[in-house]
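Okay, got some structures for you below.
Where a number appears in this text, it was derived from the coordinates with a stated rule and is not lab data. From a predicted model like this one, the values you see are computed outputs, not experimental measurements. Cβ atoms are built from the backbone, for glycine too; each structure is taken alone.
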Structure P
Amino acid sequence: MNDKYFEETISQIYEMVENAKGVTFSQDKCAVDRNAILNLLDELNERLPSDLKQARMMLEANDELVTAAKHKREQILKEASDKARKMVSEHAVYMEAKAQANEMVRAAQEKISEMRKAAIEFVDESLKVTEETIAQALSDVRNTRSKFRNVKGSGNKSSNAIIEDV
């Protein structure tokens, strides 16, 4: 019944426009009863099926959702771009820090090598001096022992002279 009412009302509006008196010097303009047409349009609007009204509201809500989704998409893309830029920057900082750390390790290893070489040379020189001192002391001990042996064999007379030598 609703569909028939809409068809009949739309037909009435067509008839009113078609039967309307033409305006002088114009082929596509006419004079119609404004109130009659507005009343018919109001009735059509009031009787529009609720599904059609809901569909319009859903379309408006859908448009709002699409707009919000586009805005959210742009926001996500911007955040992703910013994050990517930051990650690239952090990677560059990491690579620079890694290169500096590698250089510091190399320099430290070189310094350790130099210090080890200097320590070995110092210890070697110290041992050489100690060896020479011990060799001299051993030679002195052997000489003194030899003199004491000679004294033992020659008697008491010369022991005073040897003791005085030592």
Structure Q
Amino acid sequence: MCGNGFLEPGENFQDPTLGLVGDPAGASCPADAVIGSCTAAEQLPFRIEFEAPIGTVPTSTTVLVGYRSDIVSIPGRGASRDVRGRVAVAPPPPFLSTPTDLDYALRLIIVRTSPLADGLLATATFDRCSGAAIPTVADFGCYVEGCSGQGGPIPGCSCRIVGAQ
């Protein structure tokens, strides 16, 4: 739903410095890419879970996790060391892992030499903003921007956010 404070599947907008964000086929929703003010209070981990269609063997994915930037944040921007330090990819170690924070969404690119397993993809540790309510999964959106295997693109991969652990 456009205007609810975080980027979700079916929404996009053009950021000249970062390129297209969100679903390229979706409707423009720049209201959901507004960066809220946030002073860190405490750290809370959230699980990013992945699922591929039955019978497929994905080895790479790009996931976009939208979040309400007035409730949670990740220190740093882009692919800084601070951002990388807040994202732990599930084992086995990937060939490539690139977390990038956009200040309202976290993009995570993972490439493996072995298949991506269903279940835990990564854990992202967010800062709860001072004075904000304790975040819930409703404060996040998860969208698979791309998923592929040796045979090329795999449609139908999905992700979800699981509450603080």
Structure R
Amino acid sequence: MRYMQAGDQQLVLLDPDHSTLRQLVQQAGFSCEIVKESRRVSLEVRALESSGPLLLFDASDPANLGWFSRCQFYVDSVSGVVLQTPLIVANCFEGGELVRDRLRVSVATELPAAFRLPGRRSLTEQVVYALIYNLLTALQETGVALCGTTGIRPLTGTKRKP
């Protein structure tokens, strides 16, 4: 992690280690492909033992009320941003069809120096590793709520029209 001055704005530059990312993704029960882009690192993750779809569900569906109350992570369906984190998720498609056991998770690597996680916690690579691990674990165990009805599509629960 380092700081950069861009005009009058100070940025935090994260540089997550690819081998560490790959190792923690495997510990969470996923395989991954890592792509480094100009301002983010993207991981395309797939469950190693597919026991059904990942638990990314539509929070507006009344049938999911029990899951919603247990969630640690909430995703804005329009932008894919995992709320109050530097993470962004996107659906994966194969042959035009939604793949329910795979998801793209991106980590923003340039953030304002004032960016804080809930609890006023500052951001470091170690915190990003923990966030990714916890998100992947939630996708298999407790569920991640998708807030909104456009953009990102749920992977489990009632099927919604694209």
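Figure out for me which of the structures P, Q, R the number 20.6 belongs to, where mean count of other Cβ atoms within 10 Å over residues 52-59 was derived from the coordinates.
For mean count of other Cβ atoms within 10 Å over residues 52-59, the value 20.6 is produced by structure R.
Suppose you compute helix-only ellipticity at 222 nm (-39500 (n - 2.57) for each DSSP H run of 4 or more, over all residues; to 500) for every structure in P, Q, R: which one lands on -6000?
Working through the options, I get structure R.
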